[in-house]
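Engineer: Read through the structures below before going on.
The numbers here are math on the coordinates, done by the rules we state, and not lab data. What you see is a predicted model; the values in this text were computed from it and never measured. Cβ atoms are built from the backbone, for glycine too; each structure is taken alone.
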Structure P
Amino acid sequence: MAKTPTTPPRARNWDALAAVLAAGIGFLALLVSGYTAWIQRQQVRAQVWPYLLVGNYDPEHVVGVLNKGVGPAIVGSIQVFVDGKPKRSWSQVFQALGLPSDDLTISTVSGNVISAGERVVAIKVADEAAYQNFRRELGERFGVEICYCSTLGECWIYSDRTQGERESNKPVDRCPRVPEAEKFDD
């Protein structure tokens, strides 16, 4: 009987096993790092989130823009409408409403940065009776759209133009380009 040659037992390649384990651990570390970066981004987004509202402040005879968010709002564009038609100035708004435009104090909102908690007076009517006439005429005839962005470049449009609905803040990719003839020049 002839002896068959026996092959020696295979030696384990510990280096290859260590390399595979190291690659797996590296991949898990990459996943954890990516998830942590995503969580941090969400936290930063929450810390710089603006939220604009337009409101009347009757005791002061004022229409103002308030940032109720926690971060600054960079105002990109404003459009003001009377009876669905864009107006370029407060004088045109008052003229379209059939009201005198005397004794108005106007502030610039477009192109401005409104800090968290800040209120910018857009217009102040000096006379009580003129302000009450202005408020009475606003009703369904008046509308505002403001496009604004956070410091991270996320943008929203505040709108109170939809009749029968409350105002809304809808996210948009970027502020739309407003034609020069429709741009409100406050």
Structure Q
Amino acid sequence: MIVRPTGLAGVLVIEPKVFRDERGWFSESWSEARYAEAGIAGPFVQDNVSCSRRGVLRGMHFQNPAPQGKLVSVPWGAVFDVAVDLRRGSPTFGQWVGVELSSENGRQLWVPMGFAHGFVATSDTALFSYKCSAPYTPEAERTLRWDDPDVGIRWPVTAPPLLAPKDAAAPRLRDLPPEALFGEGP
């Protein structure tokens, strides 16, 4: 597998080996030893899957307290996946990175604790997979506004995305209470 750093310390693009032939393809999506060598150590305690249609935007989500690291991938379809640095004191605080994840490119994104995460479906249907390092904790769930002009995410959408009510009402970064943010960065 190939591991590529991004512009945000700790956020990694992983390109597992994909074996393709006339039958389709095979890929190893997780190996404890191999991923630990890349700095992604478990344990993972919860796996989630969501299915979205084109134009659905899910995010920007994070938990604090009870933060989660997420190893995400798209076994079917395509998304534009985004992480935003919410670590106070980080040189990249408030900055974002976006990566196309698809069943064609086989990429994964490691989003460590301290980041908001979200994606928009760019294919007719997208199946999205999450491996989480901590369980979902509803009372710790927080959101960051998907279109916060101070963050400036350039989403690849031409029409307004379809949002959950909590995402449509999410606060801007400057309006998040200090206790919602994470401690010092790298």
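Engineer: Give the label, chosen from P, Q, of the structure having the highest value of distance in nm of label points 7 Å out along Cα→Cβ at positions 110 and 142. Provide the component values of the computation, followed by the final result.
Structural biologist: Working: P: 1.8; Q: 2.4.
Comparing P, Q by distance in nm of label points 7 Å out along Cα→Cβ at positions 110 and 142, the maximum is at Q.
Engineer: Quick check for you: by distance in nm of label points 7 Å out along Cα→Cβ at positions 6 and 62, which of P, Q is greatest? Each step should come with its number before you reach the end.
Structural biologist: Values: P: 9.7; Q: 1.3.
By distance in nm of label points 7 Å out along Cα→Cβ at positions 6 and 62, the leading structure of P, Q is P.
Engineer: Out of P, Q, which structure matches -1000 when helix-only ellipticity at 222 nm (-39500 (n - 2.57) for each DSSP H run of 4 or more, over all residues; to 500) is calculated? Intermediate values should be presented prior to the final figure.
Structural biologist: On the way: P: -9500; Q: -1000.
For helix-only ellipticity at 222 nm (-39500 (n - 2.57) for each DSSP H run of 4 or more, over all residues; to 500), the value -1000 is produced by structure Q.
Engineer: 0.90 is what came out when FRET efficiency 1/(1 + (r/R0)^6) of positions 38 and 126 (r between Cβ atoms, R0 = 35 Å, to 0.05) was calculated for one structure; which of P, Q is it?
Structural biologist: Working: P: 0.10; Q: 0.90.
The value was obtained from structure Q.
Engineer: Comparing relative contact order in percent (Cα under 8 Å, 6 or more apart) across P, Q, which is largest? Display every interim value, and only then the final one.
Structural biologist: Numbers: P: 23; Q: 29.
Looking at the calculated values, the largest one is Q.
Engineer: Check the numbers for mean count of other Cβ atoms within 10 Å over residues 94-101 across P, Q and tell me which is largest. Mind showing how you got there, number by number?
Structural biologist: Working: P: 15.8; Q: 19.6.
When mean count of other Cβ atoms within 10 Å over residues 94-101 is computed for each of P, Q, structure Q gives the biggest number.
Engineer: Given structures P, Q, which gives the highest value for distance in nm of label points 7 Å out along Cα→Cβ at positions 70 and 158? Write down the numbers at each step before the final one.
Structural biologist: Numbers: P: 1.9; Q: 2.7.
With respect to distance in nm of label points 7 Å out along Cα→Cβ at positions 70 and 158, the highest-scoring structure among P, Q is Q.
Engineer: If you rank structures P, Q by volume of the Cα convex hull per residue in Å³, which sits at the top with the largest value? All intermediate terms of the calculation are to be shown ahead of the outcome.
Structural biologist: Details: P: 188; Q: 115.
Largest one: structure P.
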